[in-house]
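Down below are the structures I want you to see.
Where a number appears in this text, it was derived from the coordinates with a stated rule and is not lab data. Predicted, not measured: the structure shown is a model, and the values here were computed from it. Cβ atoms are built from the backbone, for glycine too; each structure is taken alone.
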Structure P
Amino acid sequence: MKVAVTGSSGLVGSALVPDLQRRGHDVVRFVRRPTRSADEVRWNPAEGGLDPATLADVDAVVHLASVNVGDRRWTDKHKAAVLSSRIDGTTTISTAMAAAEPRPRVLLSASAVGWYGDCGDRVLTEKDPAGDGLLADVVVRWEAATAAAEDAGVRVVHFRSGLICAPKGGLMGRVLPLFKLGLGSRLGGGEQYWPLISLVDEVSGINFLLDADIHGPVNLTSPEPVTNAEFTQTMRRVLRRPPVPPVPGFALRLVLGSERADQIVLTGQRAVPKVLLDHGFEFEHATAEAILRYTTNRSA
């Protein structure tokens, strides 16, 4: 299968591309800079710049490219960049796929569990409606941007990723150094759910979706989401660190800004991967402890 990948230099893309190649797929990477090799195609998502002819011999597209939500303060400029990077890129890919002759059969388009908003401790499956708040609004518009491909008959999957955990980067890149220093603690009340997934299972899940008879939303999360308090306890146990006092919500709002703290840190989603499980997908790291031992390289 020939697979085109956007966002190939990011956390997921950097792991996905070599995994696809190991599985025997021919991979072409869409890049915004000048191309450096024969397996690269230049595109300009901000201006809708992608020649449909570059997709004529492509079987599937994995669209990952977007601006990171939580890596900086939520200024109006950053919030606009978060939205536009998702809408512009997805619209560009979707429109080019619809116009290609022949067109690719599959579009796996990145999405997020932020779709559900903050639902407390309610278990969330792919059938649950969109929630409220900035992130939910962004994800709704993000997923809607695949309309051109769907209308053209392409099988479209919106994989709603949870908090991706890898030995380097992602969530663990921010919290692991603190826990190693003995400073990691519960955030706010700790009741907010964190739907974790290991990078290994994220990549395996995307590969599974390339061939599975699945379309529409798919939660790419581990089967057992945990609260922030449970995450903290598990991390301390894995790293053998003593408990420390929690970080109060007001302090997080002061440091991160109220909107960013409330949308990303102090709320969460108890999302479960019902579609994947119903179709027989098997997780390598199904629990929070397995995920954290994988990311910290600590055996049981």
Structure Q
Amino acid sequence: MIKFPFTLFLSVIFFYGSFSTSHAIAQTNPVVIPLWANGAPGFENRRNEPEQAKDYWVKNIHNPSLTVFLPPKEKATGAAVIICPGGGHRELVFNAEGVEPATFLNKLGVAAFVLKYRLSREENSPYSIDKHPREDAYRAMRLVRSRAKEFNIDTGRIGMLGFSAGGEVVAMVAYAPGKGDATATDPIDRLNGKPNFQMLIYPGPLGIPDSIGSDAPPAFLLAANNDACCSESVVRLLKDYRAAKVPVEVHLYTQGSHGFNMGNRSKLASLQTWPQRMADWLADNNFLDPAIGHKNHE
């Protein structure tokens, strides 16, 4: 990933209760919601270990969480997106692939939640790549759904946006059954964890099945053709989406390689404006329109 300066945001740890912080305060002191009040299952004893943040990255995540960015009340559409930054499962590019896309989505009237998921490839990590990021993604989706009324969100318009390894985390839940456990003690775990739509930006291959079913979420896929790591993931998914007759939009740029984030630091005009293509897709597919009915996974 490209290295960029990291801006450390002050946070307010917020377990339960109502959310009443103003938009202005939320942007300078974003609320951070732990996915589990007592820590991740099986790792509760590590929840108080401090994260490490330097330059462009965040590491040492043992208490996975959501950082909340809400649009101005007068602009809110009711749509929401959970953002999964990339970083090769060794770190999170939290600013350039978390905060910046959240700010962009807020301008569209979309509530954004940046997920800090556990990192399985970090040195001495106790986590499994095929288990713990998936648990975090499911829990994040269910947690946002459980608090939809509080955040003025339509439970039928909650999507996910993933960059690189974050795209793999999205795929882990987008193409798997999301039905909750009806017998779970925690009511959050009874909710559906499948996103209503997804945007994958130069996604890695993990989590992408050999084929997809008709229940796959509508997708916006984007990568550079000369991305040796991840362009093939987009090509594969395009073929599968067409075979399954599920709505999909794909942008495969000639240049750009990997890790161009939101494009605003690129010298390529096409990459500088790619987020607008995502905004157009959200609008054209009525995800920004509260008057249009959408499938509710609750």
With FRET efficiency 1/(1 + (r/R0)^6) of positions 84 and 244 (r between Cβ atoms, R0 = 35 Å, to 0.05) derived as 0.35, matching label from P, Q: P
message: Given 3.3 as the derived value for distance in nm of label points 7 Å out along Cα→Cβ at positions 132 and 260, which of the supplied structures P, Q does it correspond to?
response: Q
query: Thinking of P, Q, which structure, once helix-only ellipticity at 222 nm (-39500 (n - 2.57) for each DSSP H run of 4 or more, over all residues; to 500) is computed, gives back -6500?
result: Q
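Quick one: distance in nm of label points 7 Å out along Cα→Cβ at positions 52 and 100 came out at 1.2 when computed from one of P, Q, so which one is it? Could you put the intermediate results ahead of the total?
Details: P: 1.2; Q: 2.4.
Derived from the structure labelled P.
With distance in nm of label points 7 Å out along Cα→Cβ at positions 92 and 124 computed per structure, which member of P, Q shows the largest figure?
Values: P: 2.8; Q: 2.1.
Structure P comes out on top.
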task: Please state which of the structures P, Q yields 12.2 when mean count of other Cβ atoms within 10 Å over residues 44-51 is computed from it.
output: Q
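For relative contact order in percent (Cα under 8 Å, 6 or more apart), which of the structures P, Q scores highest?
Numbers: P: 18; Q: 15.
The structure with the largest value is P.
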